[in-house]
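Next up: some structures, all given as structure tokens.
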Structure P
Amino acid sequence: MKIYFAGPDVFRRGYPAFKAEVTRLCHSRVLIPMFPGDAVTGSDPAAIFQDNLALIDEADAVVANLNPFRGPEPDSGTVFEVGYAHARGKLIFGYIDQFETTVDRVERLQGHLTRYGNDITDRDGYRVEDFGLPLNIMLAVPTRLVAGGVEDCLKQLQQPVMSGT
């Protein structure tokens, strides 16, 4: 099974070590890892974009790091990749360090929220989605979410899917 790894990890200082560890975890499970930039045929943004979409097309599943990145929400590029994978009918697994509601996460990372009746707004006055999910519904619904890291996600990926879940 080919797995595309989406996430802001490509921006880490220690990305080569992260990639090597994920590769080791995959090979020990007879999985083939694929990473953004693996098949880059050009150096311009449009070529990189197309090459990464081609990798997702080739993959059987996407594993996405959906932890907050530069704010209370996941990386925007990762979110796009998850949406693209969903549109292409791929299995999608996402990992986050901890399960907490969107409301709790926004409050933890941004500070005080304003509550008026059923409305909850952030520091900028935007309504905070309150479905009790750890991510926005557009991510939480199509993605099998796992609390933990890459290895926890790979364990779940290899579990048989039970009907009705």
Structure Q
Amino acid sequence: MPELEQLHPVHAPAVLAFERANRAYFAASVPDRGDDFFDRFTDRYTALLAEQEAGVCAFHVLLAEDGTVLGRFNLVDIDDGTAELGYRVAQHVTGRGVATATVRQLCLLAASRHGLRTLRAATSHENAASRKVLVKAGFVLVGPADPAHLDGKPGTWYQRDLSRRP
């Protein structure tokens, strides 16, 4: 059974393998991270851990029983009880409810472990799968997202009040 864990230094090789294996798949729906991301992965990973340690963000990985990463689920820009949710799952597990179940689980953790009251998530209009995950996980549409937030693509903000069950 997959397990959601907070990001830790030991996860670095599995996260890098996940990003490399799914690069083309991710690039079809979100902007490619670029070669620099992979060339400077160790530095970037260390910076993520520092942000997490500072309480600005909370990064999570969904791990298969063999330790491979099935997905990344992140709470970023934590401030005053609110954070932005971001996630990506491996191509081979899409369409199986993995993202929805894990986003629901992360909503519980966001409230209990991180003291959050509200989560927000932006998704482009062309990312139907992400919109479906958010709605199934109890998020509601709250308005248009600035295309600059979505690398120039039009999109929508969704929000979830964590005190309410979906």
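None of the figures in this text is laboratory data; all of them are computed from the coordinates on show. It should be emphasised that the depicted structure is a prediction, and the values quoted were computed from it without experimental measurement. Cβ atoms are built from the backbone, for glycine too; each structure is taken alone.
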Comparing P, Q, where is mean count of other Cβ atoms within 10 Å over residues 1-8 highest?
P
Answer label among P, Q for the case where distance in nm of label points 7 Å out along Cα→Cβ at positions 41 and 73, calculated from the coordinates, equals 3.2
P
Going by volume of the Cα convex hull per residue in Å³, which of structures P, Q comes out largest?
P
Of structures P, Q, which gives 0.9 when distance in nm of label points 7 Å out along Cα→Cβ at positions 129 and 145 is computed from the coordinates?
P
Comparison of P, Q by relative contact order in percent (Cα under 8 Å, 6 or more apart) - largest value held by:
P
To which of P, Q does the computed value 3.2 (distance in nm of label points 7 Å out along Cα→Cβ at positions 81 and 153) belong?
Q
The highest value of distance in nm of label points 7 Å out along Cα→Cβ at positions 65 and 121 among the shown structures P, Q is in P
Here distance in nm of label points 7 Å out along Cα→Cβ at positions 33 and 137 has been calculated and equals 1.8, so which of P, Q was it run on?
Q
